[in-house]
Structure P
Amino acid sequence: MDFFTIIFMGRSGCGKGTQVNKLIEHISSVDKHNVLHLEVGGRFRAFIKEDTYASRLANEISESGGLQPEFLSIWAWSGELVQNLNPENHLIIDGAPRRLSEAKILESVFKFYNRGKIQIVYLNVSKDWAIERMKARGRKDDVEMDDVMTRMNWFDTDVVAALDYYRAHKSHLFHDINGEQSIEDVHKEILNSLEI
């Protein structure tokens, strides 16, 4: 059996978390194998609540809306994979990679774990649409407009390079999904594009 390896990417506020949860629910309803959901943002939010030197420095970056240094991002997702990935798991990655360098390092993960048919689901939304959605959801890290704009900008300067890498990758499948639809319509488009 081919196990899914799916990377969800998109701007802050595009609805990745919602769509990942709906996809996990769908996969679980049609397949008995477990889904490992690697949710990097949640791991970071837990980490910055700790009281260590590193967590305090990372919290300062987080509060300003900045992009965490590469080694911390890689530590967050690689540690989770080392501890929890089994050969009979579907894998859904949400919140990584956020840089081209991370995308290239993630390739070594796929090779090490012998994961084939890598699929990227890009929830494509405009900057303005994402900002409005972030305002509406009212999360603590969505309050300060300067912080929101910082996150929007690092998407353009850093994440887009990783997206372009995946879009051009010869052996990965890239799904460009219109994220500016209803939650159900986005979900349907994802299922149709993934053919599941």
Structure Q
Amino acid sequence: MSVNTYGRWPWVAATTALPAWVAAARGRRWLLAEGRWVAGLTLPILLSHQTEEWVRPGGFLPFCNQQVLGSDKPDWPLTRRDAFHLNVSLGWGSAVLGSLLWRRTALPAAAVLGLEVGNTMLHTGLALHHRRYNPGVVTAALLMGPHTLAALRSMQRGGRMTSRGASAAAAMSLSLAGLPLLMELRMRRSTRTTE
């Protein structure tokens, strides 16, 4: 089977998603202590989501560009480079940072939860608007949405959700949910400069 994943990083996500879930299952006692599951489950959830978006069934980049934004190119205005930085630099980086810093501060974990909210809003909004499946909607709705709700509730009850954390979560959520709008603006600017 030949799948165009628009880069190598999606294969890393796909091959590490199952081991990440196995590690979480084996370390469940550790994850349950001190609410570590809030930050500790973000990476397995994210890797599963990226696998659905980019590998199996995949096709998120052309879906977003061609079907949502109406581009004639599968990798414009959301480029492969944009996708790498959104998914790896921001996604993996914030998930790992949130887990490492959980005992000291919940701020990075709150930001990751904001990304999960934004992802859930983006994918479910597109599915409702287009009345069809889009790559990533299943994991967003079944993993990210419930995880975010449970995690935010747990952080509030435990006093770990500060106003700074709530602001970070809101900013991340809005930036990701607004991604199609930003890409549409990029397309318009590009069209104006070529006229």
Structure R
Amino acid sequence: MAVRIYIVPRVGSGTATDLWRPKYIVDGIGTNLLSGPSAHVGYGLEPVYLVAADVTNAEHTALAANSDVTAVPANLDATLGANLATVQAKLEAFGIPSGWVTGAMTYRTVVKWVIRLFFISQRLNGMSNVGLLPQGVTLDSTISDLTQTQRDKLSAAAESLGADTSGVTGATTIRSRLKALADQLPSPAQILGLPL
């Protein structure tokens, strides 16, 4: 068995009998579907999870075969190189900003930053019960495209994480704002028990 990292869709309705959960990893009542342990972090109210799971070769092959699963290579210290465009496209498909990703980065570095972005979204959800990308808002929307209430909630979440919000203007895009917030956070990877 080996610990592998995946990005998977969220399933479930969020009720006590049908929990939100990472697809293919946990069932509707919270039981791990894999033979080994797993840890996961959701992207707030956005329908995606990052998962670290101790899987057998057969489990990895079965998970990676699903078109809605992104499997991170086993060698986290390899650089993205020629895979840059593929990695960026997969992140963007999940609503995760990727313009900061470069071919010289390692997969380990990318995963660390994705976890930071997920924690920002979780904080926003936890404090305000709102999603990072409300209806009609995309990563390319600007801060001025948000309602005043949405701007206030995002600022409150950022400030609760100890982030400086002084440089934000109405022309700042959501994607650049998220990256600027993530730049200010320490790496939370150890919380998930990931080898990062």
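Read-outs: derived from the displayed coordinates by stated rules, not from any lab. From a predicted model like this one, the values you see are computed outputs, not experimental measurements. Cβ atoms are built from the backbone, for glycine too; each structure is taken alone.
Annotations for the structure displayed:
- Read-out distance in nm of label points 7 Å out along Cα→Cβ at positions 16 and 96, computed value 0.6, structure in P, Q, R: Q
- Structure (P, Q, R) behind the derived value 19 of relative contact order in percent (Cα under 8 Å, 6 or more apart): R
- If helix-only ellipticity at 222 nm (-39500 (n - 2.57) for each DSSP H run of 4 or more, over all residues; to 500) is computed and equals -10000, the structure in P, Q, R: R
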